[in-house]
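Structures follow.
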Structure I
Amino acid sequence: MPDDGRVPVLVGVGQVRGNTARAPEAAREPLALAEDAARAAGADSGAPALLSEADSVLAIKSSSWAYDDLPTLLARRLHASPKHRATTTVGGHWPAALLDEAAAGIASGDSRVALLVGAEAQASVSALARAGLDPGADHGWTREPGGPPSFEPDELGSTAMQSAGLVMPTRVYPLFENRLRYRTGQSPAANTAASARMYAAFTEVAARNPAAWNPTVRSAEDIATVGPANRMVCEPYPLAMNAMPHVDQAAAVLVTSLATAREYGISEDRIVYVRGGAGAHDSGDILDRPDFSRSAALETALRRCLTQGGVSARELDVLDVYSCFPVVPKLVVEALGLPADSVPTVTGGHSAFGGPLSSYSLHATVAVATRLRAGAATGLVHANGGYLTAQHAVLLSRAPHPDGYVGDPDPVSTSSADSAPPKGPVPDGEVVVETATVEYGKDGAPSQGFLIGRTGDGTRVVGQTAPGDAASAQALSVASGTEVVGRTVRVSAGEAFLEVAPAG
């Protein structure tokens with residue numbers, strides 16, 4: 001049996017939601033929200049003194065307000081002196097990866113108490129901007145160190161992706177969805193209906209979550225119907241199927257050893273065992289991916305996590321899957337061999353609960369732990385980062401694994417130069433559509449198309465149509481219900497943009 005001092009357990013969870021009215025005077029910075037969540041986690045554990053004892057403070061990077069060292073700022077407020085302080089880069093996989101890392105630290109004896117936090121205040125940032133106020137100068141948000149966020153160009157994708165306009169999740173994830181639809185033989189209408197049913201079920205879960213940003217139950221018909229309040233963003237996703245990042249939400253998790261939990265008198269009904277997890281990452285350049293209908297990293301991370309944890313997918317009582325767009329939970333449900341009508345969330349999903357950028361899966365950890373405390377036996381948190389690039393999954397349970405911690409926080413690579421398809425310039429001629437999407441303007445009209453295709457010899461080509469070129473966008477659209485993936489189109493390559501027309 002493992003030493004109780006090396007068995008990692010989750011003992012406290014906390015989350016907060018703020019400024020749902022988006023009032024400038026109620027705007028609070030992520031640091032303040034993180035402190036509230038951390039104190040809530042301490043109170044939830046029944047041993048708030050653990051906060052000041054934290055020797056590891058690990059933060060998910062805030063994208064709404066930048067901090068040079070959020071863990072140190074937070075530790076000062078909590079009167080802690082951690083020897084381990086770290087902030088992640090941007091990526092939705094990080095909450096699960098950090099939880100796995102914290103558990104590994106407990107298991108190795110390198111850490112005794114770890115605090116994980118994530119916080120975003122994009123709703124308040126936007127409210128202040130509309131009011132003409134600067135969060136730092138006018139509202140007192142931390143500036144030294146801290147300030148408005150910034151992003152490096154390489155965080156948006158490869159040079160080839162940027163040249164093709166594929167620099168935003170709203171454009172890239174539909175490419176995976178549309179290829180998955182084609183592989184599974186669904187019509188565009190049937191695919192949209194399936195996504196809408198899943199997201200309608202998500203709203204029912206969010207409506208029961210006290211930290212949900214939008215706790216309103218919506219019907220599948222409402223979610224699928226495009227209109228002024230639910231405009232099409234990029235086919236096939238209307239606004240209701242996109243993540244909602246304009247939120248003020250924060251979450252925190254306290255992890256310690258079983259021995260320390262008992263030393264502090266934490267009740268057994270508060271203890272959740274962190275069995276461990278596994279991660280995987282694919283090429284950051286989606287144009288190197290061999291198949292847009294699958295994610296090798298996602299499949300690998302889930303398989304490794306379950307195998308190491310000694311459980312099957314059917315044995316999971318609780319499951320929460322990253323859901324920035326419908327294709328991600330669909331791929332997880334398929335990889336786990338679950339029924340297609342599964343509802344893989346206990347949090348509520350990114351569009352209903354809210355999508356606090358890289359922090360969402362820390363809220364999922366709160367939700368899964370809460371369900372386990374209420375009587376479930378085993379749960380899994382799945383987290384996704386980049387463009388289906390980085391994946392991590394963690395197993396939580398009410399009973400310890402016989403070997404204690406059985407995870408592996410170090411991700412494995414699933415990318416291979418041998419599997420990457422040959423790439424070349426777009427020819428003037430015919431190509432077969434491998435996948436495509438059409439972006440719409442706020443006026444509800446098709447604005448721009450994005451194409452990934454194959455030439456006759458299998459070379460992959462990529463490009464975008466000119467903004468406002470309605471005819472080319474229409475040639476790549478499924479708005480009429482006609483499948484475009486797998487069809488041949490005629491392209492003409494200009495200096496920066498493509499012209500696309502139906503073949504023949």
Structure II
Amino acid sequence: MKALISVYDKAGVVEFARSLTQSGTKLVSTGGTYKTLTEAGLAVQQVSDLTGFPEILDGRVKTLHPRVHGGILARRESADHIAQLSKHKIEPIDMVVVNLYPFMETILRSGVTLDEALENIDIGGPTMIRAAAKNFKDVVVVVDPKDYSWISEHLKEGNLTLEERKGLAQKAFQHVALYDTTIAQYLRQGDGQFPEEITLGYTKLFTLRYGENPHQRAAFYAQVPSPQGIASARQLHGKELSFNNILDADAAWRAVCDFSESAVAIIKHTNPCGLAVHQNQAEAYRQAYEGDPVSAFGGIVAFNRRLTGEAAEAMRRIFYEIVVAPGYDTEALEILMKKKDLRILEIPQQKQGPQKNLDLRKVGGGILLQSYDDIQEDAATWKAVTHRHPTSQELDELAFAWKVVKHIKSNAIVLVKDRAIVGMGAGQPNRVTSVHLALRSAGDKAKGSVLASDAFFPFADGVELAAQGGITAIAQPGGSIRDPEVIAAADRANIAMVFTGVRHFRH
């Protein structure tokens with residue numbers, strides 16, 4: 001048996017190679033791997049001695065040779081293939097152990113140049129992996145150092161089964177596909193068009209106990225090369241995360257990251273039931289909590305600033321599933337960790353990677369891709385359409401409400417006072433029901449608040465209901481054929497209304 005070993009990541013390779021030689025396997029290797037193995041006292045043949053041709057072009061060409069690929073690709077059950085190997089003095093290669101140049105790690109380095117990235121695109125490695133994986137019935141292909149141990153044990157006992165070889169081949173093809181996907185994504189940076197073909201690369205972070213419901217299986221994957229947002233979170237404390245925990249924590253983090261001021265969001269079933277901004281973090285939390293204390297119970301809380309001890313103390317008496325923040329003061333962690341089941345997540349605030357403008361939704365048989373809803377808006381450009389224009393304070397409140405409403409499921413209505421949610425209606429088949437729910441949730445706090453609607457009012461009934469609840473100003477996109485009726489309803493109630501010209505549906 002002969003094994004060709006050529007690895008960039010040399011973790012465990014000496015021990016694996018030694019176990020192969022103990023099983024009677026002859027070793028062939030290249031460059032740095034050859035040096036590592038020979039320094040460990042192992043007998044290894046250089047690829048250049050196997051091929052009879054030296055490495056050239058700074059090592060770019062060393063394994064791209066018939067004596068390598070003929071040895072890998074020959075079908076052992078084919079008498080014609082074996083005869084050709086004999087005629088050309090090619091020995092069969094029975095195992096290929098390869099991992100690739102660190103392209104992903106390279107492009108994540110600060111200041112990396114295009115030339116540096118291109119030099120770290122492996123050519124010979126993927127070619128050998130694909131060849132071995134294609135011929136997996138005769139050739140064992142190994143791309144993951146975590147497989148060294150069990151493969152060694154199985155070889156000591158005899159050989160690998162066909163199913164085990166097939167599993168290694170599947171893993172190898174997936175490994176190369178992920179590698180190529182990362183390269184394609186890197187070269188696509190700055191291209192705002194949607195390509196005719198697209199692959200997206202993900203690696204598994206961990207398996208989940210179950211999905212949205214106990215009968216569903218689930219796992220959590222992170223996009224490569226650089227996880228963003230919730231996928232980059234570090235869990236500091238608490239029980240393991242569930243499928244629904246991750247969805248809600250993602251919604252909470254996205255909501256607070258939309259604000260430059262110190263913001264706090266409380267999320268329930270991916271909707272903000274509380275959201276507030278205030279220069280004092282503890283006060284921002286208190287205002288967010290007061291938005292809907294009933295719904296806040298068992299929710300997820302996110303902060304866009306390092307969590308202070310004062311804010312953690314304000315949260316002490318309420319049961320939450322998760323707290324998310326970019327960092328934690330020592331005092332805050334001491335307070336929070338007294339709740340043994342509370343999941344504490346730390347998410348570094350990062351610059352978005354090359355895929356930042358792609359929002360993916362899965363549908364039956366396909367995916368939808370769109371740019372993220374991160375349009376920059378200026379309240380000063382909004383059009384006041386009623387006789388009464390909003391006051392400067394109302395406009396400030398409307399600007400806050402407009403940022404909030406895009407994080408609420410359509411049809412979305414949010415009521416805001418003092419830059420905090422006081423009422424919210426979400427996910428309803430008609431907009432007037434969302435207005436009703438927002439008013440009911442706010443109660444007396446609705447009086448004197450402002451309202452934002454993620455899309456236009458198709459009828460005047462929503463505005464008329466808002467007027468009954470004491471709303472003073474409304475922000476909505478406009479664009480309905482009944483805009484004149486809606487504006488007239490606002491004028492009758494002395495409500496100031498602005499058209500933003502932008503819709504924020506969230507399905």
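Before moving on, here are some points about what is shown:
- Mean count of other Cβ atoms within 10 Å over residues 10-17 - structure with the largest value, from I, II: I
- Read-out volume of the Cα convex hull per residue in Å³, for residues 178-449 alone, computed value 141, structure in I, II: I
- Origin of the derived value 2.9 (distance in nm of label points 7 Å out along Cα→Cβ at positions 234 and 266; candidates I, II): II
- Structures I, II were shown, and distance in nm of label points 7 Å out along Cα→Cβ at positions 346 and 410 at 3.2 was computed from I.
- Structure responsible for 2.8, with distance in nm of label points 7 Å out along Cα→Cβ at positions 186 and 474 calculated and labels I, II on offer: I
- In this comparison of I, II, the computed figure -0.31, -0.77 for log10 I(q)/I(0) by the Debye sum over Cα atoms at q = 0.05, 0.09 Å⁻¹ is attributed to II.
- Mean count of other Cβ atoms within 10 Å over residues 90-97 - highest-scoring structure of I, II: I
- Top of I, II by mean count of other Cβ atoms within 10 Å over residues 114-121, largest first: I
- Computing FRET efficiency 1/(1 + (r/R0)^6) of positions 170 and 338 (r between Cβ atoms, R0 = 30 Å, to 0.05) across structures I, II gives 0.65 for structure I.
- Of the structures I, II, the one that 21 was derived from, the read-out being relative contact order in percent (Cα under 8 Å, 6 or more apart): I
No value in this document is a laboratory result; all are computed from the given coordinates. It should be emphasised that the depicted structure is a prediction, and the values quoted were computed from it without experimental measurement. Cβ atoms are built from the backbone, for glycine too; each structure is taken alone.
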